[in-house]
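What follows is a group of structures, each given as structure tokens.
Read-outs: derived from the displayed coordinates by stated rules, not from any lab. Given the structure is predicted, the values throughout are model-derived calculations rather than measurements. Cβ atoms are built from the backbone, for glycine too; each structure is taken alone.
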Structure I
Amino acid sequence: MISDKQSEYLARCDHRWNLKVGATGSGKSWLDYAVVIPKRLLAMRGQGAAVIIGNTSATVERNILDPMRQIWGERLVGRLVTSSNHAKLFGHKVYILGADKQTSVTKIQGLTVEYGYGDEMTTWAQPVFEMLKSRLRCEHSYFDGTANPDSANHYLKQFIDSDVDVYCQTSTIDDNPFLPEDFVHNLKREYAGTVYYKRFILGEWAAAEGACYPLFAADPERYIIDSAPPVMYATIGVDFGGGTSGHAFQCVGFGYQYSEMVILAEYYNQDALDPHTLEAEFVEFVKRCKARWLVTEVYCDSAEQTLINGLRSAAGAAGIGVGISNARKGPINDRIRAACRLMGADRFKVMRDCKITIKAYSDAVYDPKALVADVRLDNGTSNIDTLDATEYAYEREIYDLCGV
């Protein structure tokens, strides 16, 4: 069973570049791993390489290869060989590549690409896309790709609007008749009032303007609580100060079965603390949090390894029993989007005495000068340190909280 939109794509995807750009859940990727990718691979003439490119090779494995195996089986869709970045698909060696960093351009440099597939294309570093255009050089080369819309000035939007041989199909979430009504209703509610509603529900290219967390900025009281609810466990995020920024510690708790996220406690100090004082303040904060909640992990800004080692030594000497490691520091916009979804579903909470945190979420805005990509303004007018520390604490749980 395929939708009208999917039938339309199959009838019209005979261009050099064939793209599906639209809402999340609109059936873009499903059509590709069920029909398009196998068809293209089986039609290859052996005159070039086949590549599948995503944000990272891990996201390609999760978004494309795993679902393909569920349909076609492991005999036709082999496992990713990480040492050589390839997998065997329908008898063809296919390179599986990440495009999240500018340095990833070297992965396709020199290749002649007979067939290329792109996942999450708006998350790619632009130089990778520019290099890919020069690699698609067989007379019969084809490329299929999917993306969720981003800023109206995104390089992919400029490419689509140019005079190249491209077919681009757009879609809204309502174009997929197979989605459960409850799922669609909940997703619309989670993204309501944000730029993500335009992008991930309506499938529109739209600029991120104004407040990063518009629902919170409009009504902070909706998210403020006076007493902490029960949580499964909590984690602590640490952002180190320097210059005009401050040291921030944030304790974030997670409700049972990840039903909600709660900012439980905060620490913020803009003074130029010496390492010994910072370590003492950190130990005191962890002790205070552990006295109330199950806290076993601390995630710190990885840019300050000397300070992190100092915190480890101080924590060990105090016997407070927490693991201290580097924060993941994934894309900032992924962290913002997760928080917005939780806010839209009323699953984001903050304790009333976390006044610095409340102000930080109320004040955060997008940089109006950043036209091509979404950039949270970081010029001292809002407390980005507290936001970073909070995000370091919850970013490893984004998948469990939001399913993405």
Structure II
Amino acid sequence: MRTSRIYDQRQILLRQSTPWADQRHLQTMLWMVIGLLCSECINLSKWRVYVKSRAKFAQSYQRRFSRWLHNPRINVQRLYSSLIAQALGIWGEVSINVIEDTAMLWDEYCLVRVSVQYRGRAIPLVWRVLRHNSSSIKFEVYQSMLKRAARLLPAGTSACFLADRGFADTDLMRYLRDALGWHFRIRVKSNSWIHRPSKGWMQLNQYHLELGEAVLLQGVGLTKTQRLDGVNLALARDAQSRQVWMVVSDEPTTLQTFRQYAERFQVEEALLDEKSNGFQLERSEIRSVPALSRLCLVMAVATLLLTIQGQQVVATGKRRWVDPHWQRSNSYFRIGWNWLKGVLYQGWRLFVTIALSGKADPQPAAASKKQEKKRLKREFTVTSYCFVQ
């Protein structure tokens, strides 16, 4: 059976990397990962045909997977933390980007996740599933996640936190800067209040920006309640979308601030991998907070393993075996998935490693002509640079 070869190799690798109290739990999870990757969807009954076992009936496999998802002995974060910490252990660079985002599932559950930005995608670090009908989450809910994520980052790296407007909270910014020692680039709302000693209080929407116009503000106070002083802002109106970007930073802002913040959008590509463009998460019939959290473990392990496979495919000069373009156009995640199919049907070999390299991407994905044209148009001109004493 072709999938047995993948199972055997991954079992040896993960058994050495994660503290499983019961090896049967690891075995079941590996078959779930294999079932997910081979069927390309989250459907417990469809995974049966890819599993090698003595059981004969599909219902037996479905019950086995369901019991695993609802098993309280499986500590998601403890198991995954050791795996992702090992993967980041040889990062090799002095900086790392951390992205926080939320995703709504069926308007009933909210998935809060902290990820590492990696070569066009986001690799999960920690997550939490809440029964919540909104994507807006209070800082107190996810503060412990950030503390746990900080312990998983490679020693000696400088972290930069990226997030959208839902995380424009001065308590969060103060915690990042003073407690964790992280930098941050967070988009804020247009009705946010700022304080400039020369002009007093004003709202950001009082800046009327032309297309492509940018304003850089240094050393201002943010919000009237729970005010945070000494932050910096970069404001600009995007010529493509006509939207106004308002990004707060703990470091002096420049035009580069917008490019740094734009790295956050890579988490949205990762969400597509989990939803319509990959795992079909929203077709899952699972409606339980603990079970969904364990399902996220299955997806996180699959994402990490595929990305590492894709990374090794490129590093060994075999990208064009699975990518027909002259320049790389597929993500490392997709390259790894195509390579896995080659392992199953062409007799290729899996790369036996769990390590993410933080070094510069040797083959950055080439944008289409249409995307490149949009990028060239997305240029800002600084018309005002304010430094507040």
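Can you spot which of I, II the value 35, 22, 18 was calculated from, given it is semi-axes √(5λ) of the Cα gyration tensor in Å, for residues 133-332 alone? Provide the component values of the computation, followed by the final result.
On the way: I: 42, 24, 17; II: 35, 22, 18.
Derived from II, not from the others.
Supply the structure label, taken from I, II, corresponding to P(r) over Cα pairs in 5 Å bins from 0, in percent, for residues 165-260 alone with the calculated value 3, 13, 26, 27, 19, 9, 3, 0. The partial results should precede the final answer.
Details: I: 2, 9, 11, 14, 15, 18, 13, 8, 5, 4, 1, 0; II: 3, 13, 26, 27, 19, 9, 3, 0.
Going through each structure in turn, the value belongs to II.
Taking FRET efficiency 1/(1 + (r/R0)^6) of positions 237 and 357 (r between Cβ atoms, R0 = 30 Å, to 0.05) as the quantity of interest, name the structure among I, II where it is greatest.
Numbers: I: 1.00; II: 0.20.
Across I, II, FRET efficiency 1/(1 + (r/R0)^6) of positions 237 and 357 (r between Cβ atoms, R0 = 30 Å, to 0.05) peaks for I.
Ok, one more. Work out which structure the value 122 belongs to, where volume of the Cα convex hull per residue in Å³, for residues 245-292 alone was derived from one of I, II. Please list the in-between numbers first.
Values: I: 75; II: 122.
Going label by label, the one that fits is II.
Oh, and also: One of I, II was used to compute helix-only ellipticity at 222 nm (-39500 (n - 2.57) for each DSSP H run of 4 or more, over all residues; to 500), and the answer was -11500. Which one was it?
II
For distance in nm of label points 7 Å out along Cα→Cβ at positions 269 and 325, which of I, II scores largest? Could you put the intermediate results ahead of the total?
Working: I: 2.7; II: 0.9.
Going through I, II one by one, distance in nm of label points 7 Å out along Cα→Cβ at positions 269 and 325 peaks for structure I.
Quick check on the output: 25, 51, 23, 1 is P(r) over Cα pairs in 20 Å bins from 0, in percent, derived from one of I, II. Which one produced it? List each step's numbers first, then the result.
Working: I: 25, 51, 23, 1; II: 26, 54, 19, 1.
Working through the options, I get structure I.
Kindly point out which one of I, II the value 59 was derived from, the read-out being percent of Cα pairs over 18 Å apart, for residues 229-308 alone. Intermediate values should be presented prior to the final figure.
Values: I: 41; II: 59.
Working through the options, I get structure II.
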